[in-house]
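Given below, in the form of C-alpha cells, are the structures.
Every number here is computed from the coordinates shown, using simple stated rules; none is lab data. This structure is a prediction, so every number in the text was calculated from the model and none was measured. Cβ atoms are built from the backbone, for glycine too; each structure is taken alone.
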Structure I
Amino acid sequence: MTWTPAQLPDLSGKTILITGANSGLGLQTTRHLAAAKARVLMACRDADKGARAMDDLRAQVPGARLELLELDLADLASVGRLADRLLAQETQLDVLINNAGVMAPPFQRTQDGFELQFGTNHLGHFALTGRLLPLLHAAPAPRVVTVSSMAHRFGGIRFDDLNWQQRRYSAWLAYGQSKLANLMFALELQRRSADLGGRIQSYAAHPGYAATHLQDDMPGGKIFNALFAQSAEAGAYPSLLAATSTEAEPGSYYGPRILGTWGAPTRASIRPLAKRTAVARQLWQVSEQLTGVVYQRACGPAR
C-alpha cells in the first residue's frame, strides 16, 4: 500500500472530532481533513492556542469548516462536559481521532489523581470514546482512530501500580505504558464491536519519529528533530489513512514504512503483548472502574 493525502476522499457531510488539534500531528491532521471538506471539531486543552490555530487554518484552507471545543483529557469532568455538549447538539459523529497526548513529563497527577500520562493518553480517551458511542453509532460508517507510539514496545501494564504509587517514577516507562494501553484499547474496541455485530470500526496509528512540540523540552530534542525526524505532516499520514481510506482494515495498526520511523504509512507491527486478549479485557475493566464510564455494549450507549 502506498498512500498519500492526495488519496483522501471527498469528506463533505462528514463530522470528525480530533483531540489535540491545535499543534503538531493534530494540527496537520485537521488541515488535511478540512481541505477534504470535512467538518472538523477541534478539541483543545488551551482555548487561546486553539483559536489561533483555527484562524491560521482558515487562512490556509479557504472555506474550512472548523469548530473549537475545550477539552482537558486530564480532567474527567471536562471530558464529561464536552460529551454532554456534543450529545445535546449533534446527531452523529462519523470519525473520532484520539490524538492528543503528553510525553515523558516530570511526575504529575491528573485532576482525578491518575499518573498524568496514563490518565491523559489512555483514560481520558477511553472515557471520551465511551461517552460518545451513541453519536458514533448514529453515523453510517463510524470510525475510531487511536494514536499510539513505537514506545508501546517498551511499556508494560502494571495492574498492581498503574498510577506509580509504589515504585520510583520513570517518565519513559510511564509513557510506554500509556501508549501500550492506547494500542490495546483500539484492538479491544474492534474485538468488542465485531463480537456484538456493531458497525464501529476501530484503528490504531502511530507517527514514527515526527517533529512535534512534544520533544521541545527534552535535552537535545530540537536538534534531534532537525537531524532525524520526519515532519509533523508526514507523521499525521497514518492517522489520516486510518480515518478515511477504504484500504484500511479495522483492527489494524498503521505507521511509517521505513523502520517504523519514516516514510509513507503502511501496516505496522504489533508487539505480542498488545495482542493478549486477557490483558486487554482486564485493562478495559479497570479503565471502566477508574473512569466511571461503562461501555454497556461496544456500539451502544455508555454512561
Structure II
Amino acid sequence: MTTLTLALLSGCGIENLVRGQDAVVVESVTVEENFLQEPHPKVDLLFVVDNTGSMAEEQAALGAAFGSFVGALDQLGLAWHLGVVTTEIESERAGLLQGEPWIITPHSVDAEQAFVEAVSVGTEGVEERGLGALLLALSDDLSEGNRGFRRQDAALHVVVVSDGDDHSEELLGEDAVELALTLLEDQAAATGLPAQLSALVGDVPGGCKGSSGQAFPGTLYVDVAEASGGAWASICSADLEQIVTEIGELSASYPSEFLLQALPDDEPRVAVDDERMDSGWALQIEPPAIVFEQAPPPGARVQVRYSLEAE
C-alpha cells in the first residue's frame, strides 16, 4: 500500500518581488512528500462468464485452469481479488458476484474449489450480454451486493469468457463498445491504475469449432480488449491454462502516478531511493501528481520536494 509522509522542512525561503517602487515579500515553505511503492501491486479480477446453454464444457475448462492462473498471479507477487458474474442481465442476480465467498482472495479457504464453484454458473441464460453485465457489476447500484470487491488502490482486469458475441444493445444501445471503454477509463482515472478487458471468445472474424462445439466470433469483446490494452484468445483452444496464465501476467500493474497534496509553486525535485531523477517523470497539474514514464520498482521509496507559498 502506498504510504505518504508530508513534512514541512525548517528554513522558510523569502522571495522579494519588486513592482515599481513597491517591494512585496512572499514567504514560502519547502514541502517533502514520501511514498512507498507497492511491494505487492493490487489487482481486482472480474470474470464475466457466459451462462447460456452451450457453455458447460468451457466453464469446466476454466475451473481446471485456475491453478495455473493463480500460480502466475502469486509468482508476480500480486495482491489479488477475484469475483465472477454471469452474462445474464435480466435475472434477480444480474451483475451480482457469484459463489460463497463472493470475493476470492489468496487467503480464501480452498480458493481453487471456490473458483470452480463460482464459474459453474449453469447454462440457463438466454443471451450473451457480457458488456451489460460488466456495467451492472461495477455500478453504484450494486455497491452493497458486491461490497469489498473493487478497491480504490487496485488495477482492474475484466475477463470475458463466452462462445458468442455481446448482445447488450437493450441496456447499452448501439454504442456498447464505447460505453464499456468509458467505464474502464473511469475506473482507471479513479485509481490511477490500468483498467482493461481480456476475452476468451470465438475467433475473429470466422468463429471456431472445438471439442465442445461451435463458437461464434466475439467481435465486440475483442474490440474492447484491443482498445483497452487487454488480450484475447480462442475459447476453442483445448488448453486454457496458457491463455489464462498470460492474462495473469498482464494484470501486474505497479503504480506510476503519485498524488501530491498541493500543486508545487516551482519545479519539484524527485528522487527514488535517494537517487535524484532529473528526467523520466512529469508534473501533472490536475490532480497534482508526479507521473513516472516507468513505474518505480516494488518497495522503492519515492521522495518529492517542492515549494509552496506560505499562507
Problem - Origin of the derived value -7000 (helix-only ellipticity at 222 nm (-39500 (n - 2.57) for each DSSP H run of 4 or more, over all residues; to 500); candidates I, II) - result: II
Fill in the blank from the handout: Structures I, II compared on mean count of other Cβ atoms within 10 Å over residues 73-80: the greatest is I
Practice task
Give the label, chosen from I, II, of the structure having the highest value of mean projected area of the Cα convex hull in nm².
Solution key: II
Completion exercise
Working back from 11.3 (Kirkwood radius over Cα pairs in Å, for residues 81-128 alone, computed), options I, II, answer is structure II
Exercise for the section: For the read-out distance in nm of label points 7 Å out along Cα→Cβ at positions 89 and 273, a value of 4.7 was computed from one structure; give its label from I, II. Expected result: II
